[in-house]
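Following this line, the structures themselves.
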Structure P
């Protein structure tokens, strides 16, 4: 078969793969994927359906709902208008989005006037009718944040991210909230109120299970309390999320060293140094372990390195 024939065959196969499918089947598959949150693949199938039949209005509705999931009401409305232009019987969907927009605007006006409960009613009404509209959950989170109701804000930001994990504004909002929990936890820790600190660190994790800063602080706290197993568990969780977190590797080293598991401590300290060659305390702790092991040459090298990095290093 010639090179030209192979190219032609490839084109024909791709054309058949796209145009040999039923738009209705692609629509149903896209809707099923949208239900489980796979918006990118759902969007791809809706666009494939439109490639096969550019007048297939339900695919435009599908694209509209994808954008509603993402919290972009303007894009959702844009596709609803295209759907209506293809099929006037879909006008109700476009009108529904106009109603959503009006409620969002009413909510914003109510917030500006300090009518927070009225705004909440507007946003709740949207979420009841369209539980997949991440924008409503985000707006509620933003309102609660401005009211300094941090825990409610966290809950709504999380709800928006559960609907659409790539909602950047909701992610930023939740990051701000979890950092407040963390900072308040750190203040409680410094005051010696370890119970409150623990509760605040865990509260951050309740709303963002990937917030590794809280796992780290819990590890430090449990180490302080002498709970080695818990400390190791929390610090290991940090490294599952962020494998290059040098402080967690170092703190794990100190836990193992306290437990007199010196071989494990060596591994952790060495990993700390690999990640951060300027981590003075890791050289110092590692050097002290080698002194205990009577490996004086290694100890001398490590302790000299520590003082070269930081001439004021106490163990130098």
Structure Q
């Protein structure tokens, strides 16, 4: 139905701010979305968009139209989604973003499995820190993102994005990935040190601006200290040889972590930090079959 497509195009522009981002979400070309919007303007006799720099804003007439048509649009999409049999179709291209350890632990396996089970489905994968992944998802550059936030910190909230936890339970005391402080086997540190004991030593961290770097700073700041970061390496797997070489300490999540060599030992913290992992997608695409299948595969493989 052409009227349905034009209203969906307008709704998507409202949620994502540009015709290009809306086109990515709808899996159309920007010119096709522009044509749909022009047809809607002609059909309604209303001016719907106004440019604001590099983005576009909806006119009051456009907001009024969506207020009137929004509930009808949602109901009609639900009805058509069931009656057209779309629930059995898994096809198209899904763009996935995931952080490094999630890629190593399960994302690659998940993508391989869904492409093997559904020959008409293809996936691409981009390595992204959660903050970068959220922005890419909002801009329509990816379709699904594996994200995380540290326990004790509020999960980020983005308009028009839905995040479901990796675990079945969303209780505050449930975590998905514990992180350990590791040191060289012969380090003088006691087996159960306090953070004040750890602050004076050299640390390796992910790069400044990443969520894990920020958490390391935050973890010490809660106790009035600041870690002495002497190396920044994006891949946690490379933090292990840094420690094995006796160059300092590291906070390394267990997810996707290689087996620790004999030169490295794990320190026993009273309250070890942990990450909560989630699968994020645009709310508008929650019912998309291909994205749902990929999301389910990611969730299953990352739990193992």
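Derivation of every value follows stated rules applied to the coordinates shown; laboratory data play no part. In this text the structure is predicted, and so the values were computed from the model without any measurement. Cβ atoms are built from the backbone, for glycine too; each structure is taken alone.
If FRET efficiency 1/(1 + (r/R0)^6) of positions 125 and 269 (r between Cβ atoms, R0 = 30 Å, to 0.05) is calculated from each of P, Q, which structure is the one that comes out at 0.00?
The structure behind it is P.
When you work out mean count of other Cβ atoms within 10 Å over residues 133-140 for each of the structures P, Q, which one comes out largest?
Largest one: structure P.
Taking volume of the Cα convex hull per residue in Å³, for residues 157-204 alone as the criterion, which structure among P, Q has the greatest value?
Q
Identify the structure, out of P, Q, from whose coordinates relative contact order in percent (Cα under 8 Å, 6 or more apart) was calculated to give 23.
Traced to structure Q.
If we compute Rg/Rh (Cα atoms, Kirkwood Rh) for structures P, Q, which one ends up with the highest value?
Across P, Q, Rg/Rh (Cα atoms, Kirkwood Rh) peaks for P.
Work out which structure the value -12000 belongs to, where helix-only ellipticity at 222 nm (-39500 (n - 2.57) for each DSSP H run of 4 or more, over all residues; to 500) was derived from one of P, Q.
Here the read-out was taken from Q.
State the single structure among P, Q that was used to calculate mean count of other Cβ atoms within 10 Å over residues 53-60, giving 18.9.
Traced to structure P.
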